[in-house]
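Presented below are the structures under discussion, each in the form of structure tokens.
Read the figures in this text as sums done on the coordinates, not as results from a lab. Remember, predicted model here, so these are calculated numbers, not experimental data. Cβ atoms are built from the backbone, for glycine too; each structure is taken alone.
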Structure 1
């Protein structure tokens, strides 16, 4: 197969832990050809969505993990599958890319994750569809509503709806003297909607990343355990990743969501679960595949390629 990956600029990818690189390595090992596309190189012209695509030869050398080949401009229908794997922010340019990719799908291209599903699944607000699995949550921007929630919970987490890697996340107790300033900052004085959730003390055991590939639940999670004195378990915020078998509750949540999300064309999904509560549904560029493989020997990237071969 010819597989195209829409990625962030290649020199910035950390090959030793990047899930997209792992998928490309697994695909090439199985005889497939991989190509890289940068989002600015997507275009629509004369009735079709095209892109400048660079052929890659990948290796296991993390310092020099690819050799760039020929760059050609091709319609996305020329590839057997296109994987949209660019990191947030989910800004207007990202939304524009989903519109273009949706036109490519209409012309017959196979794009994963499906661009409409990516656009429709805010990684934070998506949990509201599955409220039976969540902790008490509020989505609002009015300071009075947010303050009332903090008072009710006594201890809450506040976060922006468009962040990643733990950026902009605050733990706010009812007696926090800075809480009004935090609310003003996150909501930009009431101009932006944010999410508040009851603080879950089980975060000390890890913010679990549970992966779903092609509707199948990966049997291991990556627990992102906060460093001492930190609330956030995100690896980007200094958390430590420990791969472990799923708990019964984590599997229950994942098995309930898996067929629903796969039916919408979401090939790769990363659920975040803290203390048995669903906190996020990640669909843009879920990661943690490499850590699970290294620690548990379970080849998640190979499962992705198998799902592409079968789709």
Structure 2
């Protein structure tokens, strides 16, 4: 069975427009055919990944009551710890068998957006682990920079101009998430999904995953194929918001995580999402008389909050903005 494309993005760090266009062409083909691909040649070091992994394991090893001190269900900004089954990505399946930690672009309480009560804007909520906040803040910034490098290539591929996404990702609502998938329960007769079949909500996801395995992607024939860990790589996939921006030129592909057998699985996705006031509308080069825009314009904030309400039980009764 064919595997996902593997793209070396190191040419994106050269001052060479031809190299940029060559990588953009590879990304364009991968996004049209799969909506998923691997990248190598990025500047995130293995030492950094190992450091974050170590912090993650320390956090998830804490007693539940300590983790619940930053419970995401008590956060108006969608920050903090998500317990087992807090999410239900596939409504036809039980809650996902995983626990999570979410952080975003940090805004202090006196920031104008926070004072105005804008959704998804506010301070992060960190566990009391020595060195955690400094490391995670640094990693968030570096992943944001990597996402912008990738988005510039995507913008070229979509004919929007290299800098199209730069201003739209100023003070973004991008989320750095850590995930712990415990081993599947033995003897229950039911194999829970670590993450039920779903498409990602936002623009682009960059995923580090460990060697345990379990990520599966559904191909055009409806078959589930494994997407194993590759040394030095991130798995990249297109989300629903980018599919809207591209008028479905790029695929937002179903994927899932099967709960590991006899091992703990750890992963770190970075969900690259724009500034919440950004208008998500069909890009000029992605429609014509034969292929008119499929979606009404919306804002990033309105779209994401609506999707969160579908996934998190504690948000389903909260009022959502129009748009």
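Numbers below:
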item: Comparison of 1, 2 by distance in nm of label points 7 Å out along Cα→Cβ at positions 140 and 276 - largest value held by; result: 1
item: Among 1, 2, which structure scores highest (criterion: distance in nm of label points 7 Å out along Cα→Cβ at positions 20 and 76); result: 2
item: For mean count of other Cβ atoms within 10 Å over residues 68-75 computed as 16.4, the structure of 1, 2 it came from; result: 2
item: Per Rg/Rh (Cα atoms, Kirkwood Rh), the highest-valued of structures 1, 2; result: 1
